[in-house]
Structure I
Amino acid sequence: MKKFLLILICLIFITTGCKQKQDDTLKFASWGSKTEVQILKGLISDFEKENPDIKVEFLHIPQNYFQKLHLMFASNLAPDVIFINNLNIPVYEKYLLDLNDIIKNKEDYYPQVLDTMTYENRLLAIPRDVSTLVVFYNKDLFDKNNLPYPNENWNMTEFLNTAKALTNNGVYGISFEENSLFYLPYMRAFEGGILSSNGEQIMNSENSQKGINFYSDLRNKYNIAPKKYQSASETMAQMFINGRLAMHLSGRWLVPKYREDIKFDWDIVNFPNINGKSSVTLDSSGYAITKDSKRKDDAIKLVEFLSSDKAIQKFTTTGLIVPARIDTINSSAFLDNKKPMNAKVFIDVIKNSEKTPVNKHYKEITDKLDEQLNYTFNEQN
């Protein structure tokens, strides 16, 4: 079995364009877009210039990242440093070094952000970026329908009525995506969810079902969100760009595309809060050090370098990410006077949110839930 795993690992290195090198090389694995990979390669080059005694082998794994990472750990060939998101922290926690006593400046991060990477009181990764959802909205369509722009204090009733008023002439009021990422805020808006804060399943609770019913009604009762067949040839993002969707619940990753392709005026607002707290949860991605690394000191240096304000700014200026560091998110690199003009909404959401509750089986649970809800979401299609 181990021989088979070794063969698979070799194939991973071949398909990622990497070759196994000597043990004197610090190995760092990550996924990432073409832009992110270019930035990472530049940062690694800068790091090696500052630390000439450390050579870094960058393992870019663009597809099936966690499956391949799992094989590496199973074969005792894990990298020294890995890029990881909070949803997978419980899965890999036994392999990761506790960074609580290593991170020097915890005040550089909002407590909510560090909490996303904390499992059983162990800080297992240093966050690079934060992922949260906001409502993108077409200001021109609001103007056309004589509607005031949404504000941070709007509630679910106002949200629903606004989406209804915007639905006309082939335009839908709000987006609809059959993925737990996008219906979880609706569940939490009714004080439900998928998992509780201690990892217990609560998706069948009365409050959770109220949220699911509200979400389903957007499509099946009120007809203010596209049905599956009506959005088959376009993504929600493309419908928003084409002016066929007035509001789109999504994340920062769409900003570069929207800046380039949208011809109308647009901005963002928070999803309605519940009892003063955000209905949207926080996710994050960042750098972890493997517990069995034989080069922990060098790995710490690399993680500190990649987590610095200077490094995070390089990713931030692309428009792709919401930076995890307080200094970076409040700098001109993020608040850059480009659309969305109300970018500080992301900061407000972070301060007012909790991490997504996850456990070791979260992906299996959400995949099964997505499958179960397929009929509910498409009952009249």
Structure II
Amino acid sequence: MTKDLLLFCVVCLCLSAFASAEASALPDPEKPGPYPVGVTTMTFTDASRQDPATGGPRTLPTDIWYPATDETRGLPPNKLSDFLLRNQSPELALLLYAGFGVDLAEADRTFQNFAVRDARIRDGQFPLILFSHGNGGLRMQNAFWCEHLASHGYVVMAPDHTGNCAVTFVAGVPVPMQQGAEARDRSAADRPKDLSFLIDQMTGMAKGNDSRFHGRVDLDRIAAAGHSFGGFTSFWVSDAEPRVKAILPMAGAAPEWKRTDIPLMLFIAAEDDTLGLDRMGHLRNVWAKAAGPRYRVEFRNAGHFSFTEMYQLKPDFGDGVGTGKRITNGEPLTYVTREVVFPLVNGYSTAFLGKHLKGQEGYAAYLAENHNPAELDYEPVP
């Protein structure tokens, strides 16, 4: 063996050892990260736009999850009614019961999350993630995902797209979802503008407008995610907003996408009765045409709402929660459980953002594998 060849082999071994050490040093992406989590609710008002749902300026109640200080550990977690503006209005309980058959007092007792309301944010600079709810959804519908990312060192903003969520409150007054095709078209136009506006707001907060977030948000590392109509929104905002560097849509893809070179992780539910077979084919086509790093995470026995917290509101909601029917042949189906779905969604999301937003190359090993072949069709193209 020549000296040059020997040197080359030594270098390769060192690089391999370094990569292995980096991967082992990173937190397990499926498990909660090293940080406790805080959550706060703020209301942002865009005076430059009129809100068709209220007639006033565009108003966005928004939950923000973030890494909290160590003193947060062991404190009582947030309640469901805390997410919904601390149950300011008695109409909330009635609306939840009418819409979902949910007893809010009982939901408060059983709601599962570990974030602490208004905890102190810890020192550091953390990338910003935007999460957009589905058509008729709620900003806390993916609390499991938002708080998981916060525990791994991200700040996550999730707004109510006022007028297109099940219900929200503006100045203490309930604002229900606006119905009809015209209202949906308005929301399609408003949603990417909502997320761009929130980036602007967090930029101001990180630069000193809010002492809690001053200097604590890495504004060069921003990604967008969303479920269903929110998945569409993540595509739209990436086209409109160069500050968005990667997207993670769940069960939704826009009809057209221009910025195909940015990293994409697309979550698909193979038994998505809400989308149907044709739009399911569109999801896969969008993924196949992506020119940048792309990952398809497809659950064989999941439905549209398998990626959400709907089970916490109604355990047999259908189309992803409890039981349903297969969209190909109508046969009875028991959907894959949250105990299977949530850790995998969290794990792949954390590894994807770690690699493509934070530059943590050690997560490449996790992204290279199918971590549940019995339930997943997984295709990485890094």
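Only the coordinates and a few stated rules stand behind these numbers; no lab work does. Bear in mind the structure is a predicted one, so any value in this text is a computation, not a measurement. Cβ atoms are built from the backbone, for glycine too; each structure is taken alone.
If semi-axes √(5λ) of the Cα gyration tensor in Å comes out at 38, 23, 20 when worked out from the coordinates, which of I, II was used? List each step's numbers first, then the result.
Values: I: 38, 23, 20; II: 33, 25, 21.
Comparing all candidates, it corresponds to I.
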*asked:* Please compute mean count of other Cβ atoms within 10 Å over residues 123-130 for structures I, II and give me the label with the greatest value.
replied: I
*Which of I, II yields 16.2 for mean count of other Cβ atoms within 10 Å over residues 211-218, as computed?*
II
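Name the one structure among I, II that relative contact order in percent (Cα under 8 Å, 6 or more apart) of 25 was derived from. All intermediate terms of the calculation are to be shown ahead of the outcome.
Details: I: 25; II: 16.
The value was obtained from structure I.
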*Where is mean count of other Cβ atoms within 10 Å over residues 67-74 largest, in which of I, II?*
I
*Taking Rg/Rh (Cα atoms, Kirkwood Rh), for residues 35-154 alone as the quantity of interest, name the structure among I, II where it is greatest.*
I
*Given a computed value of 12.7, 39 for Rg and Dmax of the Cα atoms in Å, for residues 243-314 alone, which structure among I, II does it belong to?*
II
